[in-house]
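Below are structures written as structure tokens.
Every read-out reported here was derived from the displayed coordinates using simple, explicitly stated rules and does not represent laboratory data. Owing to the predicted nature of the structure, the values given are computational and were not obtained by experimental measurement. Cβ atoms are built from the backbone, for glycine too; each structure is taken alone.
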Structure P
Amino acid sequence: MPSAYHNSYEAGLRIRDIRTYPLTVPIAPDIQKTAAGNFAEVSALVVELLTDDGRSGWGEGLVRFGPQAGAAFVRQVLAPKLVGADPFEVERLWPEMARSVSGRSGGLVIEALSAVDIALWDLMGQSLGVPIHRLLGSTGRTHVAAYASAISWGPLEIALQQVEDNLAHGFRLLKVKLGAPVEAALARAAALAERVNGRARLCADANWAFDVADAQRLARGLAELDYYWLEEPIVPEDIEGYRRLAASSPIRLAAGESDFTARGAKDLIAARSVSIIQPDVARSGGITETRRIASLAHAFHVHYAPHMGFSGAICAAASLQLAAAMPNFLTFECMFFDNPLRDRMTREPVGSARRLEGGELRVPQGPGLGIEVDRHALKDMEARG
């Protein structure tokens, strides 16, 4: 056993305080229009766990709406369970935090818990002096394949320019946003395929825009255009719909970003309703639970492709650590547009298209998450109200 682990454990490393940072920032319109809407701002919840030896562990929860509510939940409900605890006891702390509410796990509660869990893993890695992917059992990857996300469902001229920009970045796989009706979606998919002209592969994300019948039509059309996968064509709750789609679809299906915890993802995986599972570490329960999802998927020969979305640098770093460790990892979602939550949160950008090297992103190799959070930037982005 490494001496760093022995020393930190024997010293009785303990959490002494918890701080929360609810963040909201504006983003440029139209660059990322989806079937779900055109967002003018994005939010996240950042959590800092402070230990008695002066360390800070950082975590991020998705909490797209009402980050102040998520912060209050962490301070009022989770903090009493964490202060004085050993961060290495994550398998004890996770279910204890989850039992803070009754009923099925999900929503803002699990997103806030995700932030705490990521921070616990950050502390463990820092204490041992190793990156999190080493704690998880690394595959040895120092870089991971990345795809461009996502070509806008907005005006076609914007989408076409985004295609060219991302090909210039060196992406080999581009994701495009599609919406209803099917005819418009297929026309857009064809126009983008024509522009790409074999220079990269395409996949599509429908953001729940269709019912099963129209999703089947869309899947057939995308398969004819040689798209790699179709993501979230129907609402995530329709597990039977996904099963029917998988049985009839000539294209791979991808989903899972909307699921909370491994229990939420198991029906999609066990029924082989998807070829690619896409949990978001800032929503699905943090590193502890996302590892379970990826491992379950591996047992069923389902690929793992972490979801990023509008998330920040801490989510990106945690996702890169998981990508380096999971044997069934496929590709990393690299959002190509400017996002202050990702680009300003840390001293060095992480998960940005500007960091692409031959179509791949470098996995942070420093202790824990391998990042340095910029406290001044957090203060600037902190949500008011």
Structure Q
Amino acid sequence: MKAKTAYLASKPRYEILDGLRGVASLMVVFFHILEVYSGGQAHQTINHGYLAVDFFFVLSGFVVGYAYDDRWDRMTVWSFFKRRLVRLHPMVVMGSVVGLCFYYIGQGEAFPLIGNVPGWKVMLAFLMGCLMIPCGPRMDIRGWGETNSLNGPNWSLTWEYLANIVYAFVLRKLPVFLLAVLVCLAGFCTLDLCLNLNVFGLLTESRDSLMYTPIGGWSLTPEQMYIGLTRLSYPFLAGLLLSRIGKRITLRGGFWWCSLILVAVFSVPCVGGGGNVPNGVYNAACIMIVFPLVVAIGAGSQITGQKGNRVCQVIGELSYPLYITHYPLIYVQTNWVLSHQDAPLFAHVVVAAGVVVMSLFIAWASLKLYDIPVREWLKKKWL
């Protein structure tokens, strides 16, 4: 046990990758805040902010491979699951708690269903969210068809959990060649989704303006489950393959250049307008080429100077709490905007700024007062 503990502690963190996760999380918050003002996906400000999820999956595949690929001679599947649960699940519970606290505040024009939902159903949805059990259509207590109506972003963590399960039982055993084959197959599915090829007949016309984007994956319907699985598969497998083959790219000022690339990628307007092939090509290129390249640069570069190191540390620590707790505030903001469309511009600016400040505060408080202490306790008692 001492040898294993020393070995686990010896692996350095990729501070730049932590920082890039923070940059992507901040862009997700801004993307969601501005989404209610977009007038449709094609006109959305920070138009490709939804791609942050796909970037997160690349990071996850890389980090899981780096952290665990060479430990299986001294680690069981159950011990791997425990480590992943300790890392991820405390904030899953906190996200559901925050969602429950803000649920009734969001009742209004945007979510009229809230006032008609019985209390037992709300609490059952809360319990299912805490246990990471996806909710089907009958448990939709908001009206958006999400697998967790109290905290929408839980859908991506559900796929993250699935990726960890498949990794533990299958992917860790595969040689590089077979893993590369899976990457190619998953890449075809990514092209099928982004270019709306619809080879498998699972994409429906209901996607409308979302055609030629990977947007989706948060509902328990055949189409949405295909989208979610596709969004997970190529990025996670590509990140895992990248980690396993050891390819790194060294670039001076790597963190700043990668941050600039991510901000630019997420901010590019809808290419050629909504629902068209050029935008699909752009989405596919970002997922299949740009994001693995950014991760390779982030893993191969070094932070220069205390300022860069401090920035990566702070926003890296906040990235996961911010991502998993900010959306309940977005529900409230969405309802306020739709109910006060005639409010002066200054009022909208204040509300949006308030959401940013409150999101950062809740994330920071959750991290310092809850996540870190709980994880440390779980490590001592469970690991």
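The table that follows gives values for the structure above.
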item	result
Per relative contact order in percent (Cα under 8 Å, 6 or more apart), the highest-valued of structures P, Q	Q
Which of P, Q yields 0.25 [FRET efficiency 1/(1 + (r/R0)^6) of positions 75 and 195 (r between Cβ atoms, R0 = 41 Å, to 0.05), calculated]	P
Given 21.5 for Kirkwood radius over Cα pairs in Å, calculated: source structure among P, Q	Q
If distance in nm of label points 7 Å out along Cα→Cβ at positions 91 and 355 is computed and equals 2.0, the structure in P, Q	Q
For 0.8 (distance in nm of label points 7 Å out along Cα→Cβ at positions 67 and 115, calculated) the corresponding structure among P, Q	P
Origin of the value -12000, where helix-only ellipticity at 222 nm (-39500 (n - 2.57) for each DSSP H run of 4 or more, over all residues; to 500) was derived from one of P, Q	P
Among P, Q, which structure scores highest (criterion: Cα Rg over 2.2 N^0.38 Å, for residues 107-242 alone)	P
